[in-house]
Structure 1
Amino acid sequence: MAELNRYGEHVYWDPLPTVAVSQTLPIAGAGPGNSLGPPSDYLRGVWSERDWRNVPGPFYGAQTDSCGTGPLAAPDHVLLEDEYGSEVVFRQPRTVHETQLVLTAAWSDPFAGYACDGDDHWTLGQIRQWWADRTRLVEWIDRVDRMWSISDHEYERAHASAVRAYHHYLEHGLENDLREYGFWLEHRRAITPADTLPDLGP
């Protein structure tokens, strides 16, 4: 559930405080005594190498491996692209538990290609540019969905549901989440009734 402020309004939830103290968090799905360890050990993705399909936010995948472990760890947040099989963050975490799942996806990547320094790079203007180019993303989703949905490989058919979830999110919820994130980047505080969320454009 998204965080609410004292006025009962949805606000951007910042996962970075959870990341900062995540060293002792359990690896999702692992047995007792298996912790994530220092995030600097596995969050080493490079901003300039990020995949364009990553949704704006702190987390992104950049030249990850192609083993498909990320979607297993965080199926509501991570999917595979079809060119190299690398992993893409299509929904940012909005709770401690969801952050633990995305961190587990990152921890599972032997290439250490995830990162969570998006706040240091994204601006409201860049979010607007990404949103303006979403037709490209929809076209990719539709193409991959058609291809994977009828695949002879169960592995690909399973991943088709993730790209459909991304499409649904694009149409129902992502725009407002990006407006909240844009406000956060501009002000680094929760919104109040005196504030207005920024528009993303057409």
Structure 2
Amino acid sequence: MNRPVVTWGASSPTERADATRNRQHLLATAREMLAELGADRLTMDALAERSGLGKGTVYRRFRTRAGIFQALLDDGERTLQEQVLAGPPPLGPGASPIERLIAYGQARVRFLVEHREIARAALDGRQPIPAGSQTSQTHIRMLLAGIDLGPADVALLAIQLTAALEGPLLLYMSATELSSTALQVEQRLARTWQDLVQRVCRP
């Protein structure tokens, strides 16, 4: 990718110092509550009370309960972005487009599984697409453009592949599948992503 990725919860370059401190305090408090109470009990009102900040501050920062979880995912998204932009191959530059596409999907799968509780809570039905998915779509489209796919509609194919790596994927999995250990779920999803890419990109 040729430019930095805009992530979900990153602060604006012009954000005031006090607003930045409030954001950092709110996210730290949200992480504490998530670890102690679980996702179901992390609400806007509870976060305001626990943080000692006003409800208005919390609502201005996150707008919705899902916004809290979207912001919590931001740090992990930034780490993945750095690996894609400048990390070692095959996730980073230096490998073939197919190798990078497989590695990217497997890294996204790992991220989703590791953050599955947060990723599910971050889904907001009022948004036309999951938050942050435009970033994945741009990267996947760039990689597909480097592969000889014949007359394929690369733009639409990128959208379809992106959808396979976003939070809603967890909603399509049954309770039985998700009850497996995280490593088993990750390994199964990683294998099927590789199989999907190799079939789609077959000459």
Quick check for you: by mean count of other Cβ atoms within 10 Å over residues 27-34, which of 1, 2 is greatest? 2
Which of 1, 2 yields -12000 [helix-only ellipticity at 222 nm (-39500 (n - 2.57) for each DSSP H run of 4 or more, over all residues; to 500), calculated]: 1
When Cα extents along the principal axes in Å is computed for each of 1, 2, which one produces 53, 43, 31? 1
State the single structure among 1, 2 that was used to calculate mean count of other Cβ atoms within 10 Å over residues 59-66, giving 22.8. 1
With distance in nm of label points 7 Å out along Cα→Cβ at positions 123 and 187 as the yardstick, tell me which of 1, 2 scores highest. 2
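The numbers here are math on the coordinates, done by the rules we state, and not lab data. Keep in mind it's a predicted model, so treat the numbers as computed, not measured. Cβ atoms are built from the backbone, for glycine too; each structure is taken alone.
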